[in-house]
Structure formats: C-alpha cells, structure tokens
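Colleague: As structure tokens, here come the structures.
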Structure P
Amino acid sequence: MGKGLKGKAAKLLSSAGGAVAVQFVTAGGSLVVQSLAARTLGASGYGAYALFFAVLVMITSVQTSFVGDTLTVFDRFDPKVRGALIWSVAGTVTAGALVGAVVSVAMGLAGAAGTALFALLVALWLLNETGRRIFTARMEFWRLTLNDASYLVVTLAALGIAVGSGVDGSVELLLGAMCVGCVASIALARLRLPAEEYAGAPLRGTALRGILEFAWWRSVQAGVRPGALLLARIMIAAFASTAALAGVEAARLLLAPAMTFVNGAGWFLLGDFAKAEREGRPMPARAALRACGLMAGIALVLSLGGIVLVDWLGPVVTGGSFDVNRTALAGWGLYAVCFACTLPLASLATARKKSRTVFAVRGVESAFGLLVLLVLLAAAPGHAALAPYCLGGGGLVSAALLWFLLRREDPRPAETPERAAVYEVSG
C-alpha cells in the first residue's frame, strides 16, 4: 500500500511539475515578446501594446474556461458533449475575434491594419488554446511544452526576419509575428495529438444546454480576475497615462515567474480534482488548503527574488527607456501571494461544479478592489502604483470564504479514500 501511494505521489508530482513547466515556457515566451515591445516601442507604445495584450488575455480566459474546462470536467468523448464542444469552439472563436476588433476600434489602439491583425490573432490564439487544453485534459503537460516552445521560437524568428529585412518595430509587427507563431503551434498540435481528439460528432441533439449551465458560470468566473486587471489598466491609462501604465506593467513583468507558477499549479489542481470527482473519489477541502500554503510560500519566495533583483532586471526588461515602478513591484508580490491562497480552493469548487459560487466570491472581491482604485485615481493620478494592492488584498478574504463553503460540502471520510492519502504522502 505504501509503495503504491508513493508511486502515485511521484506520478502526481511529475504531472504537477509538467503543469508548472508549461506555464513557465508559456510565460517565458510572453515575457520575451513583451520585453522586446518595452525595449523597442517606448513607454507610450508599450502601454498600448499592454492594453492589447490585456484584452487578449481577457478573451482567452473566458474562452478557455468555457471550452477548456468543459474538456477537463466532462467526458469529451461522449457524442452529445463532443457536439456541444464543437459548437462552443466555433462560437467562441468567432465571437472572440469580433470582440477583439470592436475593442481595438473603441479604444483607438491601432489603425485598420492593426485592428485586422489583432482580430486574426485572437482567432488563432483561441484555436491554439483549445489544442493546449486538450493536452491538459490528457494530463500531458510535458508534451505540451514542445508546442509552447514552438510558438516562441517561430514568433521570435518571424520578428527577427522582419527586422532583418528592414521593417520598423511596431505594434502591428508584433501582432503579425504572434499570428505566425500561433499557426505553427496549431499545426504541431494537430500532428501530435491522436486522431480521436479531432473526431467529429453529431451537431444535433447535443448536450449544449447542460454544458452551458456549467461553462457560462465558469467562463464568467474565470474572466473576473483578467477582467479586473484590464479595467485597472484602462483606468490607469485614462486617469494617468499609458506611460504610467508602462511602469506598473514592467513591475508585473518582473514578478511574472511567481504568477506563472501559481497559474501552472492551478492548471494541474483543476485537472486532478476533476479527475477525482469523475472517478467517484472526491478530494477534501484540506487538500486544497494544503496546496494554498505551499503555493503561497513559493510565490512569496519568487516575488522577493524579483524585488531584490529589480536594479539588475529592470533595465533588462525596459531597455532603460523608462523606470519600473517600485511601489507597484511590491504590490504585485502581494497580489501573487493572495492569488496563490485563493486558486486551489477555487479549483476544487470548480471541480465540484460550483462555478457560480466562485464567481460570486471573486466578483465581489474584484468589484470592491476596482472601486477603491477608482476613488484613489480620481483623487490623484499618482496612485496608479496602488492598483495591485487594490486588486490583490481581497484574495485572503475570498480564500477564507471559499474554505468555509467547501468544508460544509466535504465528502464523508469513507468517501475520501487513497487519493487524499496521496496528497498526504506528496505534501
């Protein structure tokens, strides 16, 4: 029994390591591209690019929760579920591209060419994200790293070729290179995933209504955090300037490793919690609480590393064209730790199909934080650096509330067999 548990613990740790590695490859690629933007576009240009990227992250969070979490929580090979997934992918990709174009025009971020490129990027990004979530549903995180690495390599190669050909650095160039990288990653996923993952299904009589009940609240819930970040960026740009936003965003980039780790661990936890639920071996709330403590500790160490090394890393990120906002830097550290305290509990609630509850808790937290930030910015634009404090501080309250709600619905001890013991061994 002990050897079996240790073997399962090792397997879980390997999967968890793969999930975190995937996020570091993904975020590393994003960090490189964003650093190039910061170094070549200047403060104002990078501020505009940051808004573009925030919109992309927001749309992706909603779509991948709507489609990707359905792939993870439900049986994607059930013909009725599969038909609903096909409709969901088609609908979200189309809607995402349209929303991206509308937001670009409304915010005046680019001309016609830039808007068209951004709409195309959104569509390709969402298709690529769907393939990524299939790897995730299969718990094949280590295999996914190759796809994510291919996106980074091809994107950087496209940028290098364009610049080498005499093309000037611009937001449009970055968007176009990212499109090329997405195409490469989509093609590679199609070649590497088994044919059964791309099999069709009847498009009539699907389980779309049942899927919508879960996916709607899950996507809205998942969109709360990136939506709050997007609104905070818009507020900073409106009350202060895109240059002020650049300083706050550069601080966030320096602490990207901490938030990347938290996101990667969250991916693994949702998949593992959902698998336990499907197999009739639900995880207790204490497993999520233990994960909170571990993740928060690691996030704190990574954040402190970024803060201590700011004098060396700051010029690397910005190219010396503007300064990293140090007040915001400490705030993003707080944000990462609070995020780590909340995410495992939110993942367990999602696996129990309690997306509406998670949305309510996170929605109140984010709305209050945004309201405080709005008041501060209206009083003085110099308060822009306090944005991460406003958005992250409520995470501890949300974590406590989720813990209380999950404990009330915990399975009885007889219903929580050896999988919980695996977490005891690995912890």
Structure Q
Amino acid sequence: MSWPTRQIGELFDLENGFAFKSADFLAAGVPVIKIKNVKAGHFSEHDFDYVSPDFRESRPSKLARVNDLLISMSGNRHDGSRETWVGKVAHFNKDGDYFLNQRVGALRLKSDLDENTRFFGYLMSSMPYQELFISIATSSGGQANLSPKQIFAAEVAVPPKKEQDAIASVLGALDDKIELNRRMNETLEETARALFRDWFVDFGPTRRQAEGATDPTAIMGHAFPPGKAAELAPLFPAGLGDDGLPEGWGEQPFEAFVDIVGGGTPKTKVAEYWGGDIPWFSVVDAPAHGAVYVHSTEKSITTAGLENSSARMVPEGTTIISARGTVGKIGMASRDMTFNQSCYALRPKEPVGERFVFLATGQLVERLQAMAHGSVFSTITRNTFSSLSFAGAEERCYSAFEGITAPLFAKIKANGQENQTLAEMRDLLLPKLMSGDIRLKDAEKK
C-alpha cells in the first residue's frame, strides 16, 4: 500500500503553549497541560498543575481546543520510558478549559480541509512517526527539541478520507470504551470516598441522629434502601460526646490502623536483578484519579533482586504511598508486588480492612495538603502516620464498610484490567493498520 504524502504544515496550524511561571501555579483553578500529560498516543488527566482563571482573558489563544493534536516539543530521544520522548502526539477531545504549557504544541487542522484529525493523531503516534520526530529534533541542554518549522516540514501519509474514517473508527472505539471505563471508575471511587467521609470523618449517621433523625433511611443519609438502612443505622451512636466524636468512639493515630512496610531497590548495576516477573512500584506507576489499582509497573525485578535487596513483597490489596520526591501518590496493588525505598506500603490491622486503609490514606493526604496551605509537602515519614489520627469506631462498622465497598472496588479493578487489554489490542492494531498490513473491508467498499 502506498498513500500519498503531504507536509504537516500543509494540513495543520500550530499553537505554542505559554511559559507560565512557577509562581503562577495554584492548587486549584484551570488545569495546565504539561508535557507529562501528553502520553504516547493518549492524553492523560493525571497529576495536573493549575493556574488562575484570570489567564482566560489575557491568554485566550493558549487554551486547548477540542480536536487538537497535542505534541510534546521537548523530551528525550530514546532514554528511559517512551513517555519521556520528544514528539509524542495525543488527540485532545475534552470539554472545559485547559491551558497549554510551554513546549506543548497544539496542531489544528486548517479550516478549509476535510480530514479526520483523530486518524492523524493515531498516525503520528505510531512508531515510524515517533522515530521521525526524534530524528529531526535538535539537541540543547541535554534534551531534544522540536521547532514549529521542523514539525511543519515533516511529511505524513494521507489516505483517502473514507479510509481515515474507518481506521479512526476502529481504534477510536477501543479508546472510547477505555474512556467510559475510566469515567465509571471515577464515579465508583468517589462513591466510596463519599461514604468513607460520611461515616468516619463527618460522622454523618450520628450527627443526623443528634439533629433529630429517627428513620433509618434518614439516619443513613438516604444512601441506602430501607432494609439496608435499618440494618446499618444501629451501628452508629445516637449522639456526640464532648470531644466531638460519636459516643464511645476514640481518637487513634493512623499508625494504629496499619502496619507500615518500607521498600527497597535492588542494585541497578546488577543486570540479573532486573527484568523479571515481579512488579516493582515507583511513583511513575501511581494510578490516575479513579483508577485506584496498580495493574502494571514500568520496571520489574527478579527473585534474585528481591532476595538480595531490602525490597519487600506485599500482597494484592496493599495500599502504597509515595513518601519522597513526588509525595502523596497512592495506589492499591492489584497483585503481589514490590516497591522502592521512596514509598511505604500500608497493610491493615484488624479490625479495619484494605478498602478502609486506601480511603483513609487518601484522607491523610488531603489533610497534609491542607496543612501545607496549597504548597507541596516535601516528605512523609513514619512519624507522619502517628501525628495524624482518625476516630476509632466499633468493629462492626468497619466490617459493614468493607462489605459495602468491596463490590465497588471489584468493579474498579475489573474495569482497569479490561482497559489494559483494550489498550494492548489498540497498540497491536495501530502499526498494522498504519502500514497497510491490515486493510479494513468497509473502507475498501466505499
């Protein structure tokens, strides 16, 4: 198969991002798309920085638009993960305002053209074009950089529009299902977080009783059908004590709820310690908001690496939190895994369970962020877990909570595993469709 080619500059205009200053970034506001959010073939909403909405008026052209192709204009050549390479391309199709940061470009289809932008997103994220962008980038200050001129001069294949549409439809269906699962997981996680806050932070069932609620459904905040509400309402005290806690509950340091496990790193110069089948978690593997589970890790170690280092294996369901560097990222292991020394693993102590620990850890991070007044807290130590506390409830409250949240977490885990399979299928099809090894019959008939 031989498709005609055209220069990118004949098809697209390019909007450069804005060089926000470090002082511009806030804990909340309008999200800023940085290079780290432009992944290999997809846009990531994980780990945003934010700026004031006032920038909308002063820099309106720096807002990303639906159907932009985001391109990382700086990065590595072949060092490390592909996620750090220069020339990554991702299709942007999000509602709402997002600013473009410096060295993130937005390719925008020229207004007089009728081409499928999503197809070109897949095309330019395929490995031949990734290699092309790396080859034409220039080096400066230890990294590779692409200029608008270099990007515009690069040539891309341009199949007939119907074939563009067919390929984008096949690959897009996989990505759309991944996105649907991601949104579902966000909703499921937020449901679990809301229940945790109501029971163990705001003491909602007790407060509602103290305010006069007597019907079980009203006591439980109308979150449960009458039968379930009648089962749960007696678990909670009817009033608050002088300490502001439900009567009979006592304040306990967070470390009373968890066993804290430190991590380790096998010697990096010993090749036989690396590349095995034991996942090794570091902060780059932290799941996005709503994903909860760590299904795979960028690096893995061997049994020899585990046995000859301070790395510890923790079982499925363990919460892992990053404690240094990028602090406060959490995930739950979907299988037995190890982790590096910049993280802690948190195992539940009876009577609490794995889901309580994960959600309590998220609450702990929120408290640390509030205490830092929007700044980034620099480290988490073992003392951190003893300095922050939670109210200790009766054992049956924890048991009921685990039973209610278990199906939510099971669905989150299943969706995440399905997304892994879908992404692998997409990545397998992508080069074959782009090279013509697989032809779509529907496109050929039109």
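Just so it is clear, none of the values below were taken in a lab; they were calculated from the coordinates. Since we're looking at a predicted model, the values are computed, not measured. Cβ atoms are built from the backbone, for glycine too; each structure is taken alone.
Colleague: Suppose you compute distance in nm of label points 7 Å out along Cα→Cβ at positions 45 and 245 for every structure in P, Q: which one lands on 1.7?
Modeller: Attributed to the structure labelled P.
Colleague: Quick one: helix-only ellipticity at 222 nm (-39500 (n - 2.57) for each DSSP H run of 4 or more, over all residues; to 500) came out at -28000 when computed from one of P, Q, so which one is it? Write down the numbers at each step before the final one.
Modeller: Working: P: -28000; Q: -11000.
It must be structure P, since only it matches.
Colleague: Rank structures P, Q by relative contact order in percent (Cα under 8 Å, 6 or more apart) and report only the one at the top, that is, the highest.
Modeller: Values: P: 24; Q: 15.
Biggest value here belongs to P.
Colleague: If Cα Rg over 2.2 N^0.38 Å is calculated from each of P, Q, which structure is the one that comes out at 0.96?
Modeller: P
Colleague: Right, here's the next one. Upon calculation of distance in nm of label points 7 Å out along Cα→Cβ at positions 85 and 325 from the atomic coordinates, which of the structures P, Q produces 2.2? Write out the running numbers ahead of the final one.
Modeller: Working: P: 4.1; Q: 2.2.
Going through each structure in turn, the value belongs to Q.
Colleague: Using distance in nm of label points 7 Å out along Cα→Cβ at positions 309 and 405 for the comparison, can you identify which of P, Q gives the largest number? Walk me through the numbers on the way to the answer.
Modeller: On the way: P: 3.7; Q: 3.0.
If we compare distance in nm of label points 7 Å out along Cα→Cβ at positions 309 and 405 over P, Q, the biggest value is for P.
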